[in-house]
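Each structure below is given as structure tokens.
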Structure I
Amino acid sequence: MLPWEGEIWDEERWEAYLKARRRQIDRLLEDYFAFTRYDPYPEHALPDQVQAWRQRLRSFLEARGWSQAAIQGLLRAREAGWPFEEEGIGEGESEAEETLIPEAEACRALMAQARALANAVLEWANRLPGTLKTSALVHFCTCLAQIPLELAEGHMLGYERETLGGNIVCARHALITANRALATLAELRLAPYMTAHRYRTLYEEVYELRNALALHVQRLRTRFQVGLD
């Protein structure tokens with residue numbers, strides 16, 4: 001039974017749950033990277049070799065006390081490049097049903113917008129000389145890359161009453177991250193590689209994304225409140 005089944009959690013309770021869940025994921029990743037330091041993933045290997053590596057990883061993580069569900073979630077995340085999906089999350093609506101939910105459609109559009117912006121900025125930043133890549137630039141790029149992941153985490157939680165509070169929290173985190181990106185961009189305004197045109201373009205694109213995220217949070221909260229009335 002999932003922790004929230006049969007209850008309607010508010011944002012505060014979801015915040016605490018997701019924070020604890022992320023701490024657990026961080027510990028799992030620490031164990032995963034400890035394993036791969038001495039037994040890295042066999043790139044371009046035969047299927048039997050990859051399967052043998054997965055079994056060694058499973059045995060290692062089981063010895064560290066991790067459940068099969070946690071291990072399977074780690075393997076899915078590694079292979080698909082998505083945030084961790086806990087068993088039972090995202091099973092509330094089918095893809096066909098989601099197409100009838102305007103908030104889900106809006107989230108998919110936002111994820112695409114955020115990914116496109118992050119990819120464009122990363123491509124530009126990667127072309128800069130290494131001596132110009134300051135911590136502020138790295139933080140700006142990291143913030144933009146984080147936004148679609150936070151949206152995806154909420155989207156996978158779903159849009160039913162039981163999980164909508166968690167979806168709202170994830171969308172709110174994406175909004176906070178977008179605000180951090182804007183604040184960091186202001187620090188880059190006088191950087192030697194930042195032309196007035198590029199700064200204005202980046203500011204407009206991040207600002208537009210931030211406003212769209214704020215509207216998305218409002219839409220989700222309205223849906224949550226309507227479900228309670």
Structure II
Amino acid sequence: MDVIGELRMRWRLGNGKRGTDVSNQVQSKRRMLLWVDAVGGFLVCLSPETTLGQALPASDVDIPLSADVSRRHAAIRRQSDEYVIDPWHPVFLRGHQVKQPTPLRDGDRLSLGESMEIEFRKPHALSATARLIFGSRHSTQPASDGVVLMGESLVMGPQAHNHVICREWANDLILFRRGNQLWCRTPGTIHVDGQTFEEEACLGPNSHVEGDDFSVSLEML
């Protein structure tokens with residue numbers, strides 16, 4: 001089994017179920033897994049509010065962490081194009097403990113509890129989407145290669161300001177919301193679930209997207 005296949009299996013076992021295949025609406029979904037061949041697997045949070053806490057069997061947080069943190073430790077909330085951290089248990093930002101909702105800036109480093117370290121990145125000036133990078137030995141449980149907090153769009157490609165960096169790709173692939181649906185866009189021909197489209201296509205909850213130099217799969221949770 002390859003690395004992506006192993007990550008998929010861990011997430012399915014850890015969550016006990018897969019996303020439904022009966023609707024392509026994303027409005028009611030809070031999370032999805034994004035599998036990018038030769039790059040990695042990413043947990044994508046779709047709601048304006050994302051909760052973080054310890055990974056426990058009965059945990060209902062959006063980002064379950066393999067760390068010594070509380071069951072529901074904090075939330076990161078998107079407000080327009082900005083984000084705030086809402087601490088429910090000890091959270092340190094820029095070296096100081098925060099006790100009320102506090103705005104986050106690109107490059108901020110957060111500490112949850114005594115040892116969980118997270119870097120907040122908002123790399124693309126024209127997108128409200130952000131990324132969380134784990135700077136300590138901790139990660140999500142099951143493990144992923146990163147967490148993306150998706151606003152209206154998520155950009156994958158070779159540029160340093162992309163939300164998911166895919167260095168070997170020639171062009172960007174953009175996932176974006178259109179109404180209650182999730183779409184993708186890239187220059188040229190794309191293949192989605194066995195059908196061929198030019199430049200953009202609507203995605204289902206478990207779609208597979210291919211181009212000349214990329215292969216991406218979605219899995220709603």
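Every number here is computed from the coordinates shown, using simple stated rules; none is lab data. Since the model is a prediction, treat every value here as computed from it, not as a measurement. Cβ atoms are built from the backbone, for glycine too; each structure is taken alone.
Some values worked out for this structure:
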read-out: Value -26000, calculated as helix-only ellipticity at 222 nm (-39500 (n - 2.57) for each DSSP H run of 4 or more, over all residues; to 500), assigned to which of I, II; value: I
read-out: Structures I, II, by mean count of other Cβ atoms within 10 Å over residues 34-41: label with the highest value; value: II
read-out: Among I, II, structure where Cα extents along the principal axes in Å as derived comes to 51, 37, 31; value: II
read-out: Top of I, II by Kirkwood radius over Cα pairs in Å, for residues 130-185 alone, largest first; value: II
